[in-house]
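Right after this note come the structures.
Any read-out appearing in this document is the output of simple, stated calculations on the displayed coordinates, not a laboratory observation. Note that the coordinates shown come from a computational prediction; the quantities given were computed from them, not determined experimentally.
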Structure P
Amino acid sequence: MIGNNSTGTHSILYGMTADHIKRLEVVFGDGEKLWLDNGAVRLTNLRENIRHLALRHKDEILKRYPQTWRSVAGYALNKIDPDEVNLNWLIAGSEGTLATVVQAELNLVPLPTMSCLAMVHFDSLHAALEATPRILESKPTAVELIDRFMLNLTRKHSEYQKYLTFCEGDPAAILIVEFYGETESELAEQISRMSATLRNSGYRGVITQANSQRSQADVWKIRKAALMSAISSPVKVPPSVFTHMPAPDVCMFNRSSISKLKKGIVNIVT
C-alpha cells in the first residue's frame, strides 16, 4: 500500500495512502534501520539535500509534475515543503527503490454513520464520462463505472443475476455514486441535489437507489465481479473496458478533454 501509494474507491474523500502516513520506519540499502522523523545525522543530511533539490528545481517541478490531485507516480518532490522536509512523501509510491518500509504509523478516519448509493443510468459511455464532473459537484464519497459489456458478463452467471436488481433495462453504462451522511434525510437531500444538477444539464435517464447495507453490498459485489470477469474474459474484450478507471480518475483531466481521453485510449488499444 505504501510502496504503491495505493488508493481506491474513496480517494475523492480520503485521498491517497501518503495523505495518511504519520511515521515510517525504513531499512536503507546498507542495512541501517531508522524512523524517518529521527534526528540522526544521516536523515538530517538527507533532508537538507532534498531541500536544496526542491529549491534548485522548483520551476521545473512546477512545470513538469502533473497538476492532478491523484497520482501514484512516486518521488513526490512537488509535495516537499523546503521549510519542513517530510521524507514520507518520497518513500510513498517509490516501490521500495529508496528504502524498504518495515513499520508504519498511519492516520485513522471515522467510519460513516450512514451511506446510500445512486445508480445513474446512461445510454452511452460518452454520456457517463461527460456527466462525471457534474456529479462530483455534489461531493459524493465514491463514483464508479460499469458498462454494458461488464453488466452482460455478470448476467451470464446465475450467482450474480440475483444481485442486478438495481439495473433497469439495458443501459450502456451505469455510474455508481455513493454518499455519506448522518441521517436519512441528509442522504436523500444529497441525491436530490445531484439529480437536480443532472436534470438541469439535460439528463433524462433512470436513477435507482440502494439504501440498506445489504442492497449496497449487492451493488458493490456486482461491480467487483464485473471487473474481474472482464479482466479474465476468454472473449475479445472491447476497447471501452480500458476506460474503466474509477470515474474520479477521469476527472483529473479537464472536463472538455474527457471524450478525447476516451477516444485516445480506444485508438491505442485497437
Structure Q
Amino acid sequence: MTNKDHIETAISYLTEKLKDNQPKVRAKAAEALGNIGLETGTTGLLLALEDSDEYVRAKAVEALGNIGSEVAVLKLLLALEDFDDSVRKKTAEALGNIGSKTAISGLLKALKDSNKYVRNKVVEALGNIGSDIAVPELLITLKDSNVSVRMYTVEALAKINSELSILGLLKALEDPDEYVRRSAVQALSNINSQATIPVLILALEHSNENVRKTAAEVLGKIGTEETINYLINVPSEDVEDSVCLSTIDAISKICSRYKEKYD
C-alpha cells in the first residue's frame, strides 16, 4: 500500500466512527478528520452536522473549517441557525476560515444573533472574507450594545480597508468606550493605502477633536505632497492644541518623505 492508500484507509475508518453510538467517539473522530485536513473527510463531516449531540456538531463544524473546502459552505450556513450557541459560534469561525464570499449573506443575517460571542465571530469572519459588501452592515454593528462586538467590528473594518470602512473607523473614534476608541486609533495608524486620503482629508473638518487629530496623524504617515495644502490650513483654524500639534507633525513627515524632489 502507498502512503495515500494508508491515509485513505484511516479517513474511511474515522468516517465510520462518526456513526458510533458514543458521542465522545463521534466527536473525537470529527476532530481527527479536521486535524488530517483532507477534503475526502468532508462528506462524513457534513452528515455529522445533523448529529443529535451539540458537541459532536461543534466538532464537525470546527473540522470543516480546518479543511477549508468551499463544498461545506452551504451546509455550514444552515448551521448558523443551530439552537446551540457554541455550534453557531464555531460555524461563524469556520466560515471565516474558509473565506468564501458565498457565506456573506448568511453571515450578515447572523449579525443579529442574540449571543454576543456568536456576533463576535460573525464580525471576525466578515473581516476575514474582506468584501466591501459587508461594510454597510458592519457600520450598523458599530452601534452594538456590547463593547467586544464593537471592537471586533473595528478590526473587521480595518481588514477590509475601503473608503467606506475607513469612515467607520473614524466614527469609532467617537465611541463611548475607551478600548473601542483605542482600537480604532490603532487600526487607523496601521493604514498604508493612499486610496483612503480623500476620506481622511474630509475628517480634518470633523466636529470631534479626536477624529481630526487621528486623521492628521494618519495623513502624516500616508499623505502625498498634495495633502500638505489641506493640512496647512488646520493649525491656524483649529483651537485644539493636540490637533494643531498633530497637523504640524504630519506636515513635517510628508515634507521629509518628498524633500528629495525639491533638492
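When volume of the Cα convex hull per residue in Å³ is computed for each of P, Q, the one that comes out at 138 is Q.
Taking 13 as the value of percent of Cα pairs over 22 Å apart, for residues 13-100 alone derived from one of the structures shown (P, Q), identify that structure. That value comes from structure Q. Figure out for me which of the structures P, Q the number 9 belongs to, where relative contact order in percent (Cα under 8 Å, 6 or more apart) was derived from the coordinates. The read-out comes from structure Q. In this comparison of P, Q, the computed figure -11500 for helix-only ellipticity at 222 nm (-39500 (n - 2.57) for each DSSP H run of 4 or more, over all residues; to 500) is attributed to P.
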